[in-house]
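Just so you know, all these numbers are worked out from the coordinates, no wet-lab data involved. Small disclaimer: the values here were computed from a predicted structure and weren't measured. Cβ atoms are built from the backbone, for glycine too; each structure is taken alone.
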Structure 1
């Protein structure tokens, strides 16, 4: 067995590999860029080596720098994680030449499966069902349009070396095909140093279901069940689960056998994933094979009881698998949610900055948090915006969802925007809870974007009650402040008005043992609030009328910002007289910014499509902003004339910074 391994990656996955290596008694080496000098994976590893500037191309993608780190530290093997160099055959070849083990498949398998065009040809030859399309490399936008017409819209334009949703565009017409070709090639070149793209038919109402395979290079090749990865946004997975609520035993076995057939065809060794598109009739089509560990591997680990990282290390060390296909049993249900630094209320634009608060849910037998950050860490514009992966387990799907919803309510993040409210809203959808999933679920359920989770009457009343109880508890503390004049001692009142999102709710709050009884005066409804109401606490965990309730609490001026089940509300608790006076306060008009095109995120202004004096039409592209390795096209919202350019191509932009101004 190896004595020391280097992890050629960063953040969450690097920390994940370090944990397993430590349990196996293997020392670890972390590598880091200048932007990651204080990262968690650097702190957790036994050794850490700097490998270059913040830009991935000069650090995490720099093969020579990583090879030098291996030699300087005496690392015997390298685990690549996912992304970066994990499926780079030149990297695997260089390691082999240097006598360093690659914890992954052999070079020939990476070469065969890492190229999506060639992998589809090989899959067809092996008898694996594939999606119709054109597997030749597309030379330019005109050719992309011609081929898309031949295949038949809708089509998917995809980077041959792509992954993680990057370098992918869906096109329903010629204009989208032309624009999609440009964006897909640019993203592919930036993320993978390979701008080749191809076109394939887009299967409508599809499910994205993948099979986990594991092979030891000694003749044993197994499938470890499936993962349902259909809940996606912009082709990036948001929630994954194992098993799939859609597959039956017969389809599961057929998909598993085809996945193993493909793996054997390339003499696969290590853990890998064969991804399929599945239609409404359970017909399945090979999509691609990922010759690496997947982001969503923890759900498979939960339901199989296997540590996939450990298996990868053992296989790379030459060991045989200690179990056979008949020994693989799927037990229970597991679900993973990807927690991202992004703003779902602003079109999921990435958010960067310092995590001034990071307090994940408490880990347990049914709750696992894989993360690469800590409170005080920085979310950088240079890398993927993932903060953590929240993984839960239950005896069945309903229990796994329940564990996930409860954990999300207690996940505290401050300093950057995040997608936890959106994740909570997804889990609450009847369609999701019933398992009626497709890759179009998010677009179909939120056609106008995410505007916040719908709040039930119970949730609204519980937030009112918690706000009132918290304020009454704070008033009691203030009443005990020393130095008050005799006969002028403050008293905590019982009558209050809770102003929740602009609506007044008169209440009375009476102290009782263990908490407060809050009476909603509108209907004389009493809510018993019990739990820890310590002033200044950022999380209330307790009960309202015997229901377990978790509410995140953040001071917002004189009020509170309360968050529960994906819904946020602003509450101000006033005396009855204070509420009367507050109603008379004028509302300040917001500044008119309609003449400006503002950067919706911090990032790099890649290009401007207009000049001063140009006439533009609604929907016309104006600029391209790159952030978190993704290109975002900004379009005109109305007809107009460009009066002034306020930024130039190549500029670094702050959020809401003006790019151009209309007359």
Structure 2
């Protein structure tokens, strides 16, 4: 193994071993059920804020935002803004009341608020839906990191992270991971910031990619003629090579290759007129390819020329289009240009689209403003609907400290999110080759390697960012595992299946659940290699925004909410969001073939704009229709939720 490969591995091993040792040390203090589920309700403001920040800054924050900014431009800035702004909602409306209720899990709140054991079953199902959805990007981030620094198979990183965190959670519960997550926040801040300053001193500062983009709105980053490793059909849609509509491209196939399809890019709209018959041809070969070809076998060393062509829409306006090659199997290619001209990076947006609002992310379906508002609603409201974050407020001593914790979390997150978009911008300037291989999610890992041409310093910096990335996966997966294991042990086993179970039995079930959920999460992680990390997290936020956010907002502030109203809103809003997102994923993976209009596609890919109002309205209307079922002690519960502890009205739902 080369020294430059060994150094990043040593950093990852170091942070992994430190995580295990901290977890084992903290575990000695975990003995009671309260320790396992809510850390004994004794975590101080600073440490809880650090732990929440560490848990919240997931793969989407550490790697995904940089990848999305590089891939889609400044549309993606809504992600860090929304992630941080969501805590303002928590601070103003939810953190204090939730802690004063004093439960172990969010389903505890659901049952206790309405005295409805049946409603607990609805609430616990969404803990699992959201939890499993949120584990997917953590697993992908782990796989991508190990593949990026070591060239190991995607599944190795998943196995390492999944095994270490499952072990930590199983032996220590919430108290065991609190110190670990707090330490990991500070590791991540160091890992995202210090290497960035070194990279900027070599590549150029933040304003350089912006000035380059402003100077030529139609320009596209150029790439060297290096070998590009393409993924196969199993990685769809990341098996595609969308060639530039601004320049002629030459594609040389370094291996025997099979193309699944060749199609027009961007996809033609009804009424578009074009002639793509001469758009692609094999140079010096009799091989015939056209824009409708499928399942084409291309021999090694074949050179193909792809030429842009004109498209005239129904209104008579003309624009340029090119072709998209979809690979059936893994392949190696080179992309160059005629006459020694620089080749345009495939899959890269033009500077103007990348730099300006309503770029490739929000305008891809033709409804950029709708997509943007839906994304904002999902991120802001979804933060207040994530069970693994919400349960952390039960670890504070009281409601006042819960609100102070939230304030500090906003400060800590704001400091972290200053750096992530800069990584994406520098990635576009310095490593546009990542566009071609659909690997923009690895920009934070790959970019430091070019500091000294792949030498020791670059390996050291890449090792630091890799260690930070691993800290991100592990801290977030820890929280998710505690949340879901607690739902199984406390809610499903302890409250639904066997209410008479002793605390010792529930602790044993917690450990079994952690092992089982950890194994399932690792298996699910193998299925999502082709999806953007931050996009997957955004989908988890959308489900949380349509289910738990309306419950907690209305449940904490409206005495007239009934169990039937809350259950109806959660089920319809949450399940319809879940169905829309899963359908979108299956269509992207080409498991389903559906012809969806651009509007429907936008509403399915980002469902929060209709699902959150639907859930809230259903809760209000059904509660009004079942007003006789408002709990008799609703006024007393409201007093418990909002009165300062000093007045003596607060009482923990579970002591």
Structure 3
């Protein structure tokens, strides 16, 4: 289907209803108070990497149109922990959100605006009518055009009111660390500071956009790296004279000494919001860029066409490493078998590798689809991988946060990879349950490490716990509880012989590192397995007519130079839910056949459309060298089968009213 869909009826925006407001100085907002402004509703949840991308996409628009545009973040939680108002307030501060946020724990406003995916954007004009409904990320250019059109239209009508918005900055928190992400042990002689017989700890001070080297007491600051100002820049990084800049750095890995001496740097840093890998030389405290163009990875370079390989598993990525697009690298580990840095590429739901000696960047597992699917690396699905650790056999353990899963890359002696799952069921299943791994549940884990006995410790972030998986018995137990969003776990390397084993835990929302003992007997916990608090869509068994609406932004045209520039990829969990209509084909219309034998499940839908900038040439064709854009959104839609359910499903990739 190459036509765009546009409706012309005017729909009045629903009122904003929730539990509380943040960033308003304690005031409650309503649409009447926002009349005269262009209002952009951003339906988000703080676990979602795509939502974090959108926050950064919107910042330039908020600055450019500060006197006419009011962004309202509507926080509609996926995980149980995200419904905690204290956790939400911490997330609003952590991600430096400078607009009002509505706390919508019961998804009342989410349902009123028929949101079906995180993130969803809704634009409301100054008279209170909905003019656009957008899913996914990558809409900044189209929004800029739409906002300028609305400004001109309503200024002419006299319905636009310029002036400051309702945002009120909260009181900032202070401390040595601010929402630390990951930590790395530096052995004696490899730290930047004066030699310490016990070594030191290098911590990504994510909220301060820098790195901090701490003594083993976790309080003594031995050095800092980065200016502390959000941004991007190489050069001297140490101390008060630092000019190097980072943007929410996360994972760290210390290269083997022989590799470091040849590469010219010691530590590789996942500079998440800059979409880059950075290097840090501990000899002189200088930062450099190793890989990443700084442009967020959305699709392969080349013509704006949609096909099976436009986004997905492509193996080694050619070209200079600084020209390769990355997307929110979150954690790093050195692989002895691959002789490379392995990267949890959270933004594309994939696992990458980086060779420090050649600069080669490759995709080693994951085809880019979001979910939980094992098998060959090019067939596997991940969902925001955020933590990595290597075991004694050279396998890589993965904290796969959005599926609340513990995954494993089994690496053989030839470097071949197979993906397995130890804990986890799917995108919407989580909980806090010990016992057999098949029944155990986690909640959005971000960190993982391998213990001396070969078992695996997990930073079970949204459960505020450290969990342990024993591969020998196939069971899960709990090592510690009561932590505030632990984001990483590392085995302590400073212990004396015969002392009790300890873990170092990065407690992000407490802004600190803490020690946790590893007891001989783990606690047993069973608080149940639950699913995401999100409405299931009632659908009828039999034919289901699926329509994905897409309207190219003003000034763009669907790129039909190589055929239909749209595509749908559809599957289901369980697979038996979908009798027919699955698979990948062009077009944004599809008839699905749903089984009457399956009571409920999840429809996985990926929609893509390619459009290029105009103006068109005289013959109506897109000019050569036009800038082109890929629009993509993944939906995981929980459905329940019932006789009186819907027989149509309409989704907006980019809908305009």
Can you spot which of 1, 2, 3 the value -2500 was calculated from, given it is helix-only ellipticity at 222 nm (-39500 (n - 2.57) for each DSSP H run of 4 or more, over all residues; to 500)? 3
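Which of 1, 2, 3 yields 37, 20, 10 for Cα extents along the principal axes in Å, for residues 564-603 alone, as computed?
2
Upon calculation of Cα extents along the principal axes in Å, for residues 228-331 alone from the atomic coordinates, which of the structures 1, 2, 3 produces 49, 33, 21?
The correct label is 3.
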One of 1, 2, 3 was used to calculate FRET efficiency 1/(1 + (r/R0)^6) of positions 84 and 548 (r between Cβ atoms, R0 = 30 Å, to 0.05), giving 0.95; which? 2
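Identify the structure, out of 1, 2, 3, from whose coordinates Cα Rg over 2.2 N^0.38 Å was calculated to give 1.05.
1
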